[in-house]
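Q: Structures given as structure tokens follow.
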Structure 1
Amino acid sequence: MAIELKIPSVGESITEVIIGTWIKHEGDAVETDEPIVEIDSDKASQELGAPAGGVIKRLLKKEGDTAQVGEVIALIEENGKQKPRAKARGDAGPKPASTQAAPASEPKPAEPRVMPAAKRMLDENKLSPADVTPTGPGGRVLKEDVQQVLERKAPPPPSAGKLPAPQGLRETETVRMSTLRKRLAQRLVEAQQTAAILTTFNEIDMGAVMQLRAQHKDAFQQKHGVKLGFMSFFVKAAVDALRLVPQVNGRIEGDNIVYHNYQDIGVAVGGGRGLVVPVLRNAERMSFAEVELAIADFGRRAQSNEITPDEMQGGTFTISNGGVYGSLLSTPILNPPQSGILGMHAIQDRPMAVNGQVVIRPMMYVALSYDHRIIDGREAVTFLKRIKECVEDPTRMLMEI
């Protein structure tokens, strides 16, 4: 009896997905819940597991094809027989049994799966998969893995004289844009075209927060099992500022303005397939430890594309931390239909005038991009100034002053 592998519901309003990489192929044996294929939607990427154990009888879709939710994409034969391996060239069939027993040879380890672009590079440079350390999902050999080997073998550049002619690989590769990346691009363009985006800036002295972290980081980690980072301070400061300036927490809906009496704050994190923005639900009710634990969990799962579409729906405000990548200053783009996004940046020691004296302080530039249709300049500046006050003096958030 053949078992059908169907495309499950992957999120509200999503009706189709793109078939990514087939992890298993026709004739392969699979166990229940063993990953078979990667699929891409406009919200996230995920792996589909086998609904039952057996042997893959037929694949109904190719990589890159579109499939509807509920559509059958593969058939699995329960208790089926695995497809026999092809005989090696020159193998004339079974040999007569010898009167003398031969020692059993140790089984050779399975070769890693080589992606198409990586295979071309291996063949062109007369390398084998054994020469490369695979870093892709499931031990796959990626193009980048082969490039690292070639870079290590490349001769050093000449010290002087005539510029050498181009050498080595100068090929190009065209890769189909994933549904997640395509949808992200559409949303960014949509934000630029539909909202009146303006950005205001300020700078924050991070000295108080850094001192507070240094004083309590060991006790915090021992009690809660997670490091005390900067993001929890900014999330709590944003909750405070959103209450003070509710327009930043609202959105335009037709001819109406919708205000939210809760703060669902999206936190931008880099994932294996691109930027994702999972949401901290009811951030106003979360403690510092709950915020840090949730963000750490988002970061781990984003790398393996395990963030679900539901976790990225319905945020009312977003925080993006470009400082982790070294960004000094940027103008973040809105995440529609939200009306505001806060950009954090790198911390740098800079000379500052404090009480008439020039002192070195750890400073961070912050940016608030906002929809000028709903938020006036005065409100935007008030909001960002409140963020600055709360981070420079965290006791304000505790005392609500």
Structure 2
Amino acid sequence: MRQSRLFTKTSKTLPKDEVSINSQLLLKSGFIDKEFAGVYSFLPLGHRVLNKIINVIRQEMNAIDGQEILMTALQSPQTWEPTDRWDDAKMDVWFKTELKNGSQLGLAPTHEEPLTKMMKKFINSYKDLPAYAYQFQTKFRNETRAKSGILRTREFIMKDLYSFCRDQAELDEYYERAKNAYIKIFNRLGIGEITYVTYASGGTFSKFSHEFQTLCEYGEDLIYINEEKKIAINREIFVDEVIAEFGLSRNDFVEKKAIEVGNIFKLGTKFSDGLSLQYVDEKGERKPVIMGSYGIGPGRVMGTIVETHNDEKGIIWPKEVAPYQVHIVSLGKEESIMAESEKLYRMLNENGFETLWDDRVNLNPGAKFADSDLIGCPVRVTVSGKNIENRQYEVKRRSGGEVEFIPQDNIIDYLNK
């Protein structure tokens, strides 16, 4: 991408109600645009990052035998009434509306019921199980107070995977596979070292569920960590009887703030019972299907990466999710500088490097460097008249370190390493 053709621009002004780091940096750098509170559009740079996060998640879901689908957002009351979750008193985040014929509809905040209902068409025998279906789909939640930028929104993409198993043992085995897949995902996304598998309430489904909590001083959640045993417990269940199960006491834990980036639940038969999803086993007996659910919000992950990877100048993207791997900055509008920059730009693209080229001729070097730091690509390569004379490029890593001068002929080898 040539930056002169990028229709978005960086900005120094922000809506007054934006106080979170992720929203401030993403708005200033032109990654997102605010429609209204809790509703954001993803602009070209932000959409690239979002898609990279989605692709990492998709690869790991496919690796544990997930099959991707895409379900409808519009939902009828009849699908949700059997589990009593159409009732606003039971689930208070519905957006509801009416068709012209007067019938009521809702915008799905989650998809346990509709997928369970759908699976009744495909699951009849033990031979049809296990089955694992997932999607990347827009959810709608009527949050009382949307806050924290893209961490808590009213409209968002969710990766929700649902497992359908014959018995508890089969669910337990898949649950562990999913847990390990989530660990791989967050490692690949650059937040694995600060993300903890955290014991949380299992609600009405099971004794425990597991959250994936990323340490952040501005996080909304409180978790308690024991580093020696690598155990983390959410504040909501941090009570003596739970702590004792791990052979520890309260004094063995340290309190930390964190952001929840994913969660996994053993649902049991709550939804299969409610919607009569059953199968016939080897003995000819009818049994309820045992279910699990596994969620990650790619936009929430994106906001968490920004919250935990930034400095006073802007965003510092991990290389796997950065909008571009290399940012070329041309200093000066002389023909020789632009020609050398274009040569480098084409060479990097031909060698598989995703490259953003700041080819704008109406900005001074300080403004270009400020924009480059704000956008946060992993590597900046500067082309100037002096560098051309010395047959070298000025290279700087966004994550820190000294400026390096790399001979022009060695730039591809340097970047590959």
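No lab work stands behind these numbers, since they all come straight from the coordinates. Since this is a predicted model, take the numbers as computed values, not measurements. Cβ atoms are built from the backbone, for glycine too; each structure is taken alone.
Q: FRET efficiency 1/(1 + (r/R0)^6) of positions 76 and 236 (r between Cβ atoms, R0 = 41 Å, to 0.05) was computed and gave 0.80; which structure, 1, 2, did it come from?
A: Numbers: 1: 0.25; 2: 0.80.
Only structure 2 yields this read-out.
Q: Taking FRET efficiency 1/(1 + (r/R0)^6) of positions 260 and 364 (r between Cβ atoms, R0 = 35 Å, to 0.05) for each of 1, 2, which is largest? Let's see the in-between values first.
A: Working: 1: 0.80; 2: 0.25.
For this comparison of FRET efficiency 1/(1 + (r/R0)^6) of positions 260 and 364 (r between Cβ atoms, R0 = 35 Å, to 0.05), the top structure is 1.
Q: For the read-out Cα extents along the principal axes in Å, a value of 97, 64, 47 was computed from one structure; give its label from 1, 2.
A: The read-out was computed on structure 1.
Q: Now for a separate question. Determine which structure produced the value 0.45 for FRET efficiency 1/(1 + (r/R0)^6) of positions 220 and 372 (r between Cβ atoms, R0 = 30 Å, to 0.05), calculated from the coordinates; the candidates are 1, 2.
A: Answer by label: 2.
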